[in-house]
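A.B. asks: Structures follow.
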Structure I
Amino acid sequence: MAKIVVMGGDGIGPEVVDAACAVLDRVADRLGLDLGFEHHLLHGACWDVHGEWVLEETVEAARTADAVLVGAEGGPKWDSMALSGPLQERSGLSRLRYNLDLYANLRPVKPFPALFDETPFKPEVVRHVDLVILRELCGGVYFGLPKEIQVLDDGTRRGIDTQVYTEAEIERIVRYGFELAGSRRGRLCSVEKSNVMESGVLWREVATRLHAEFPEVDLVHQLADNTAMQLVRDPAQFDVVVADNLFADLLSDQAGMVCGSLGMLPSASFGDPLPDGHRPAIYEPVHGSAPDITGQDLANPIGTILSVAMMLRHSLACPEGADLVEAGVGDALAAGHRTRDLLRGDPRPGQTVVGCTEMRDAVLTAIDDRLAATTESDGGS
């Protein structure tokens, strides 16, 4: 039995995770996968019960799980607390990533045809987009020390965040980028700010050195601000984009609008295999906890459902299930189902405004319909 550790977290997290688990359970039932779900608290939900952002037993459960599914963390109740110190001591999810050394965060960006007209971009700009933003997840300015707010002698305050990367940290994420690009269309865009940042100079030097090991991959160095502009001008030019923790965080949110909404983007976080060969992984939507719509059945669960598709493909060795989930999402969107974040203005003829539960049901129905059609086709052949 494959063990799936589930953490709904805060805000809309439990809602979208419940929807994704229902899809995963349906696919497992139809394809004969043996899955076991183990539920744990994360961040604010954990703090309210235990006074900790995440329990050590949860970290260990994630370390030994076949896969981890996370919803979202945070909200005004906890974000306003006086927090200091390293990020892994202030965020349950960051502690999970840091303690499991899940340094490679994959954020695929591939819009569905039904949404070509629903993005801020012209349809001809987005129809050929198929890119992955690879985010370094355990270093950089989010984890660098010192990280504090100082009170100066004159009583004024100064905030300090430290951008720091070792050569080894850069090498492992850029190497991952080369390998990923080599398995796709062979183009890697390495992003930094070497014109003004020493960490960017080192990043570019390491990427250049590694390129000699991957001559079949085309390497482009690009400054982060130019990359942001290029993602708007011509997002289809990109294959794999690798960047540090901060820049990739910003660029992936921007790229999310190519798909119509940040609620559409899944992600997966990996590290190197452990000595026993096991490779922990966390799957989660890119969006946040959206406290303004929590509990109203308005959230878009597709980013989390597509995260389950990534789980099926990468951790559960079930590409058939991954294809089925992705096709089910495409069918539900093609049938006109839209959560509010996917609409630009009022719904058009043929479109139905749905909530989280109804979108889940639309995807489940689409999956069942596809399986039924396959069964009929097999029976008639």
Structure II
Amino acid sequence: MKVSEIAAQIQARLEGPGDTEISSVASLAEAGPDEISFLTESRYADQAAACRAAAILVPDDFEGDVKAARLYVKDVNDALERILVLFGPRDIKPPLGVHPSADIAENAVLGKGVSVGAGTVIGEGVTVGDGATISAGCILEANVWMGNDSYLAPNVVIGWGCVIGNQVIIHANSTIGTDGFGYRLVQGRHRKIPHIGIVLIEDDVEIGANCCVDRAKIGKTVVGQGTKIDNLVQIAHNVQIGRHCVIAAQVGIAGSSQLGNYVVLGGQAGVADHIKVGDGVMAGAQCGITRNVEAGAKITGTPPRPIRTYFREWALVQKLPEMAKEIKQVRKQLKTRGSTKNHSEPGES
């Protein structure tokens, strides 16, 4: 697309040449003469001045000197997202209709404008909403309900009876509705506990690649509306996740735990079973949450403590070698003083 065409698409004010053809989007440091870049903060103005891009997105109040054409916008991040869509791949979704190799049960119901990719299996009693996309190799077991405009990437598995809301995105190789990890030791052997509940994924949820959400033993495992989950996350049976949470990669949430709304869990954080995490809690990476956390807390570490407390402790830990050396010196001085006193002559003090 030409610079002028991009400006028109994002309603930007263009200053500079608009006829250059743009092939891609790149950072200020890496952009070439056929690419568009972006300036999100004024502290990067020096990089913008040296940038080789054909055009740069800049805020409305930008006054710096750049060689490239300038596209003035109110919100650079918003404009950038729209440009990324323009330059994104066009063939992610399978074409409308059902691929000949798909295996669909006779009593399954598919809505209008549905796309079903090669090798997909759709079981008995499944309902798929309008505009939904089911990519190649997916499996929807019996009685799954999938809402309008939801998207399953290749090889996603949805277990029997589970419910996927509207405008849900689930990335490749994730499994929704696996059996919960539950066993009882009986006469020296682990006996499997039946899990007959389901998973409910509410509207506008996005789940990354290679995630697992276990079905409930009874009732529902729930992922609340608008929640965003990164890759490689494990959510155990009967977990209740609130609305608009953000869960980073490699998080593990043990059975029957409850997360409130707007909770943020950093990468590799862990939540023990039957824990309650209040609304708006922010937990740092690798935080081990072993007790209930009140709403609004900002925590990190294992066991979890307030972030300020954690960093004060960390600062002290860094001083331990120096403190140990000082203690050793003090002990040596005390020992020398005690030895001198013990060998002093009568009458000396």
Structure III
Amino acid sequence: MEEAIQKLVDGAYRAALDDSLWADWAWDAARLLGGVCGTLNVVEAPGRIIHQTFAHENIQAVERYVDENIARFDPQILHVAGLGASCVYTDTDHADRTDTNTAEYFAWQASNGKLNHYVTAVARLNGGTHCAGLSIHRHVHDGATSEQSRRIMHRILPDIERSFELGFLHAEKLSAAYWDGILIQRSEPALLLDEYGRILRFTPAMERLLAAGDGIGCAQGHLTAARGASPFDLDRFVAALVAGEPAPQTVRLQRPSGKSPYIVTGYPLPRSARVLAPLEAAALVTIVDPAFFAVSTTQQWRAAFRLTMREAELARMLLEGHSLESASESLDIAIGTARVHLRNLFAKTDTNRQGDLIRLLTRLAG
């Protein structure tokens, strides 16, 4: 059970970075908590649904739920909008089945979705302007939610809250507190792009980096590759970001100074997942300069992923722009040995491509 709970928590954070995983995650939550249906809703006060994910084997029932707007009878919508804090509740805690609308809702669920009782974890987001809820519904022939399921939901509530905040509001990167606090204090080069690739906002560190013009700059509100860099690669990178590609993008930019190429990473913010993204941001871009990596960086990697010294050295060289072949030559190891180290890196960091590995390691760099 402990392993299953931890797997569910880990899955929530993975889904926060990849919206396409929420449905599978809702299925996993339903199975763990004894349900046959999982729903994920984001509600804007005073009760307007702005996002829904359904995990139910009866697709026709889901389509009818949406087409017939059954949510208008759902006793959870107004209940959630009025909550003062994140919490866990069941239908037996709040639903008045003698109420006409509530009775109609449960009758529809029983006859069409074959569902009855539920347990819900609600996370208040952005100071309460929005709420996100995970509801696990039980089969119509099953009894009320067990105490064990309720306890598990209580236990994972803090992680649900954090993953929802990141996944649906991207608060870690986009809230005013982040921009005015953590990000600026760390002097991290980062900026926001709108849907047309225009720069909306950047940190002081990014402003200084762009002004230096060593590989990347800014012209008429757009990112530009400095002379001697790779304009095609940068343009393709930005185009993929603002086009709504679901996965993060990474590009290396050569620098006229001859220093290690910049590692530029972009995190797309799909419209469905940027409810409160400031300035209608479509993407977040960060830049890492391998030339400024602290010695402690490889030590952080070793501690975080239990890497050997040689694995950490190979990771550092890949991050600096080396190919696997040139890295093996610099480290004076056979290419076959380098491939073994790379496979170990993938396994220990839970990645399977060099691009994914680099994006992960840059988060711990600097």
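A.B. asks: Assuming 26, 48, 24, 2 is P(r) over Cα pairs in 20 Å bins from 0, in percent as calculated from a single structure, say which of I, II, III it is. Before the final figure, lay out the partial values.
C.D. replies: Numbers: I: 27, 59, 13, 0, 0; II: 24, 38, 27, 8, 3, 0; III: 26, 48, 24, 2.
Working through the options, I get structure III.
A.B. asks: I would also like to ask the following. Assign the value 12, calculated as relative contact order in percent (Cα under 8 Å, 6 or more apart), to the correct structure from I, II, III. Could you put the intermediate results ahead of the total?
C.D. replies: Details: I: 21; II: 6; III: 12.
Source structure: III.
A.B. asks: I have 7.6 for distance in nm of label points 7 Å out along Cα→Cβ at positions 94 and 334, calculated from one of the structures I, II, III. Which structure is it? Don't jump to the answer; show the numbers that get you there.
C.D. replies: On the way: I: 4.3; II: 7.6; III: 6.4.
Only structure II yields this read-out.
Where a number appears in this text, it was derived from the coordinates with a stated rule and is not lab data. Source: prediction; values computed, not measured. Cβ atoms are built from the backbone, for glycine too; each structure is taken alone.
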